[in-house]
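Peer 1: The data blocks that follow each hold one structure.
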Structure 1
Amino acid sequence: MYDVCIIGAGPAGSTLARTIGSRYRVLLVDRRSLDRPWSPGDVSKPCGGLLAPRAQAELARQGLGLPRGVVSGPQLFAVRTLDFEASFERLYQRFYVSVDRERFDRWLVSLVPDAVDTAFGWRADAIDESGDVPLVHFKTPGGGHASVEARLVVGADGAASLARSAAVSPSRAPKRYTAVQSVFSAAWTEPYYGAVFDRRLTDFYGWTIPRGDALVVGAAFPSGPGTGDRFDAFVAGLRERGFGLGDERSRMSAPIARPSSPLEVAFGTRDIALVGEAAGLISPSSAEGISYALRSGAALGSALGQGLVGALDRYRLAALPLAAEVSGKLLKSSVIYTPASRWLAMRTGLGAIHRADAGFRAHPAPAA
C-alpha cells in the first residue's frame, strides 16, 4: 500500500512528488510516457507553452531554473489583442517565457526523487472508496489492469479529473470547453502572443504563438458537437485577416474546465485531494494554469510535510490565496468577455503600447 498515489504527472503532480517523495511511499502515475522523449503519435497536451510571470516567480521560489533544452523561441514581450467582431486591435506589453511543454513536463518529472515509484502509460479508470483506504483501478499498456491502495489519492489529472468526480458534487463542476490547437507552417511570423476574440464562434478566446518557422494556433470552444468546424472557421478568419498560415502540420484537442464561480474551486474531501486544474485552479480569463499547478502542488506538499493527519485542512488553508486569485480573474473575465466593456477598454488604449492605427493592421510580406 502507498501513502500517496498521485494521478497525473504534470506540473502539479510532479511538483508534489518532488516535495514529498523522500518522506512518503509515493506512486506517480500518468497516461503519457514521460520516462522517455516525446515522439510523434504519443499522447500530448495542447498547450501554448508560455510561462506567465507568476509561473516564473514560483519556479524561482522553488529554486528552479529552466535548462536550455526546455526553452523554446522566440521569447515574447507583447500580446496582440484582436477583436474580430469589432475589427479592433491593441498591443499590450507582457513578459512570457516560451517553453516546449512536453520537454518542460519531462524536466519536472526528472527532478522527482528516485524513491518515488512511477507508472507511465497508466490511465486511472475508477476509484473505490468502500474500504478503509481508497483503491484506484488503472488500465495499463497492452490492455492490462492494475489496482493500487493508497492512504491519500491526489487528483492532478486536469479538467477531466477522475479524482474530482469521486470527491466533488457534479453541481460544482466548472463549465467544460474543448481546446483545439494546430501547428501551421509559416514563412514569417510576428513576435507576439495573439489573443483573439470572436463571439460568433466562442465565448472564450483563441491564441496564436510563433514557434520558429511555424505558428501555433489554438482556440477554446464550449464542449459539444461542431468543435472542429468552429476551429476551421477560426483558422479561416485568421487567414482572411492576413495571417500567413501554410500547411497544417498537426492538430490535437483536450478539455478545459473553466470556473464561473468561486464555488467551483474544490480542494478535495476525506482521502482525496485535488491540485491544479482538477481543483478548478485555472484562470477563467486566459486559461493559464501552469502557475496554479506549480503553487498548488507545492502547497499540498507543504501541508503533507506535517504528516498525513490533517493535511487536507492545512492544504485548504494554504491554497486560499489561489482560490482568491481565481475569484479575481472572474471579475477580470466579466470585463474582457463582455463585448461593450472589452471594446471600451481597447478603444481607450489604457495600458496599451500605443500605435497610430486603431483597426486591424495589414500584415506586410517579409522583405526579400
Structure 2
Amino acid sequence: MARPRRLTRAELVAARLATQRLTGAPFASVGAAVAWFGAVQAQDLRGALWGIGQRVRGATEASVEQAFAMRAIVRTWPMRGTLHAVAAADVHELVGLLAPRVLARAAGRYRELAIDERVLGKARDVLAAALAGGVTLTREELYATLAAAGIPPTGQRGIHIIGALAMQRVLCLGALRGRQQTFALLDDWIAPPQQPRERDELLGELARRYFTSHGPATIDDFAWWTGLPLGEARRAHSIARAGLREVSIDGAPYWYAGARRTAARGVHLLPPWDEYTVAYRDRTAIVDGARAANGLAPVILAGGRVAGTWTRRLARDRVIVEPRLFGNARVALGPALARYGAFLGKPAALR
C-alpha cells in the first residue's frame, strides 16, 4: 500500500481554506452552504450570519436571515450543547443522533436546577399547547408561559428547560420578530423525514460531510466537533473512509475529500465561533502558542493564519471596525472591509 502523501502545515492551511470555501468558488445559496458543513456554529447569531454569508455569492445579512425565516436552515442545539445552524432536511436526524449524549452529560446540572423528567414533561405539555398551530413565541414569552404553569424559569432554569426540549426534538428556534429570536415546535416548523435513516448511515454521512467541508482533519478533530466518543467517531470515519483521502502531517494521519490545491492567500474577517477556528481540537496550524486555545474571538485571517482580532461598532451610516494585530503583523484590510460592508449594506471603516 502506498504511503499517504505528506503535507506541510502551509499546505494544510491552504487546503482548509478551500474546503471551508473561504477561497475558491462560493456557494450559490445559504442552504447549500449550511448543508455542506453539516452544521455551522451559531451561538452568536450576528456572527453566524456573517460566517455563513461570506461563503455565499452575493449574500447579505438580510438574505441569510431570510433563509432562517423561510425554513431553509434552522437554528437549534444539535451537538456539544451549543447552538448551530442546520439544513432543514438534516435537523431532525442530526439532533436525534447527537443530542442524547449532551442531555446525558447535563444530568448533574439539571439536578442542580431541579429539572427532572416530571418538570420536563410538564414543560413539554405546557409549551406544546402554547405553540400549537404554528404559533411562535420569544424567550421571555416562553418564560412567562412556564411561570404561569408553576414552573419557575428563574436563574438559568428557563434556558436549560428550553434547550433540553430542543434536544428532545420538541422545540427549535423560529424566525426573528424584529430583533428578538422566537421559538416554535420543531415538527410544525420543519416536517420530520418520512423515511428516517439508520444510525450507521447517519454516522457515515456526518463523517463524510465533516471531512469534506473541514478537512484535512483528524479523527480527534471530528470527535471534538460532533461530541461523539472517540470509538464512535472512529466507526463513523470507517463508514465514510472509502470516499476520503489520507494525508500525513507531522507524521499524523489527516483525512479529507481532496480539495483543489491552491495557495493560502487573502484576508478574512471571521466572526466568533467560525467553523474555520472552532471546529478542530488542534488549532496550532493557524495560530501560535497560548492563542491556539481560543477559537471564540472574531479573528483576522491573513494567508489562512490568525494575524489578530477585531471588534465592530455599528453607527447609523457605517460600521466601524477596530483591528488588534499581533506583534508586527501588517495586513491589507481594505478588500475584507469592503466585503463586510457590502454584507451589512453600509460602508465599513477602520477606527
Structure 3
Amino acid sequence: MMLDEQKVEAFIERFMGDLAASAHAATVTVGEKLGLYKAMAEGGPQTPAELAARTGCEPRLVEEWMNAQAASDYCVHDPATDRYYLTPEQAFCLADDTSPAYVAPQMGIACALHKDEEHVRSAFTGKSTFGWHEHNHDLFDGLNRTSQVDYLPLIPEWIPALEDVEAKLRSRARVADVGCGYGVPTILLAEAYPGSVFAGFDYHSHSIDAARKAAAEAGVSDRVTFEVAAGADFPGEGYDLICTFDAIHDMGDPVDVARHIRESLAPDGTWLIVELNAGDSVEDNHNPLGRLLYSASTFICVPNALSQGTGRPLGAAAGEKRLKAMATDAGFTRFRRSAEAPFSIVLEARP
C-alpha cells in the first residue's frame, strides 16, 4: 500500500492538536474551579507568584498552569515583564460567570467523559449497559453549571417567541419539565412567572434531590415540585406547557415519550423542545460543534437510550428534520422553529 507522506504528516499534525486540546481541557477545569481565571481578570498582569498568593495555590503549579494557558492562547504572556494577563475577550469567556459567553465550565463535561471510558467500552462490547444515572457525578455538576449560561435566553427570547404561551404563564399556567435534571430552567421559569405552577420530572433521583434543594434556595418551592418519574409515564394532565430541555434525544423511546407529552397537554397546549443546534446529516455536522455532539453522544446520550431498550436512539445531533418526524409520529400536527441560539434550536410542537 502506497502512502501519501504529506497526508500522513498532516493527519499527525491534526492528531497532535487534538491531543494537546484534550490535555488542556483538564487545566481549564482546574482553573475554573480554583478561581484562577477570575483572579487573573481581577488582578491584571501578574506573575505566577502573585497569582499563587492571590488564590492560595502552590506557586510552581500555578506557573506551569499559566504557561499551559499561554501556549493555548487562553491568556497572554508578556516576555518583557514575565507577567501574564487575560484580554477582555478571554476574561469575558473564562472569568465572568454572568457572561452569556462563559464557556469555561464546558470543559468540565469533557473531563467527566474520560472518567467513564471503561463503562462506555463495556457498553460497546455488550458486556453491560450504561445509563445516565451511572455516570461520574462530575458530569451532572458540569452540566448543571453550563445550564446556568445555556438557558439565559429562555425568559427574554425563547418564551416570547412561542405562540400564546407567555400570556398563559403570566396568569396561571400549569407547566411540566420532563427530564428536568437539576431543574435550572424550571426554576428560571418559576422566578419569572410567579402566578404559574411548575412540576419537574426526571428518572434520576440524585438530580431530583439537587433540583429540590435548588428550588428551596431560590425561594420557589411554593410553586415548584420535583418528582422522580420517567418521560413516558410522568403524572398529570391538562398542562399548558410541557418542556424538554436537551432531554428528548437521551430517552429510550422518544416517540413514546412524545406521545405521552401530547396526551398530557391541554387541547391548546404547547410542547417546547430545546435541542442542540445540529444539522440534519452527517455532512452538515462536519464542524467543531458536530465533533463535540457526536463524541459526547457516544459517551452519554446513546448509551443511556440503549440502556432503556431502544434500538435506534436519536443522539445529541438529532437535527430538526428527525425531531419533526418524531413529533409527527406522536400525533402533533403543528411544528415550527421559533428561535435559536449558537448551540440550541427552540422548537414548538402543538396537538
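Peer 1: Looking just at FRET efficiency 1/(1 + (r/R0)^6) of positions 23 and 143 (r between Cβ atoms, R0 = 30 Å, to 0.05), which of the labels 1, 2, 3 belongs to the structure with the highest value? Could the numbers behind the result be given before it?
Peer 2: On the way: 1: 0.30; 2: 0.10; 3: 0.85.
Going through 1, 2, 3 one by one, FRET efficiency 1/(1 + (r/R0)^6) of positions 23 and 143 (r between Cβ atoms, R0 = 30 Å, to 0.05) is largest in 3.
Peer 1: Turning to a different aspect of this structure: Looking at structures 1, 2, 3, which one was distance in nm of label points 7 Å out along Cα→Cβ at positions 15 and 239 calculated from, given that it came out as 2.4?
Peer 2: Details: 1: 4.0; 2: 2.4; 3: 4.7.
The read-out comes from structure 2.
Peer 1: Kindly point out which one of 1, 2, 3 the value 24.8 was derived from, the read-out being mean count of other Cβ atoms within 10 Å over residues 183-190.
Peer 2: Numbers: 1: 17.5; 2: 20.4; 3: 24.8.
Structure 3 accounts for this read-out.
Peer 1: Related question: If helix-only ellipticity at 222 nm (-39500 (n - 2.57) for each DSSP H run of 4 or more, over all residues; to 500) comes out at -12500 when worked out from the coordinates, which of 1, 2, 3 was used?
Peer 2: Working: 1: -8000; 2: -12500; 3: -14500.
Structure of origin is 2.
Peer 1: Compute distance in nm of label points 7 Å out along Cα→Cβ at positions 231 and 263 for each of 1, 2, 3 and report the one that scores greatest. Walk me through the numbers before you get to the answer.
Peer 2: Values: 1: 3.3; 2: 4.8; 3: 1.6.
When distance in nm of label points 7 Å out along Cα→Cβ at positions 231 and 263 is computed for each of 1, 2, 3, structure 2 gives the biggest number.
No lab work stands behind these numbers, since they all come straight from the coordinates. Computed from a predicted model, the values in this text were never measured in an experiment. Cβ atoms are built from the backbone, for glycine too; each structure is taken alone.
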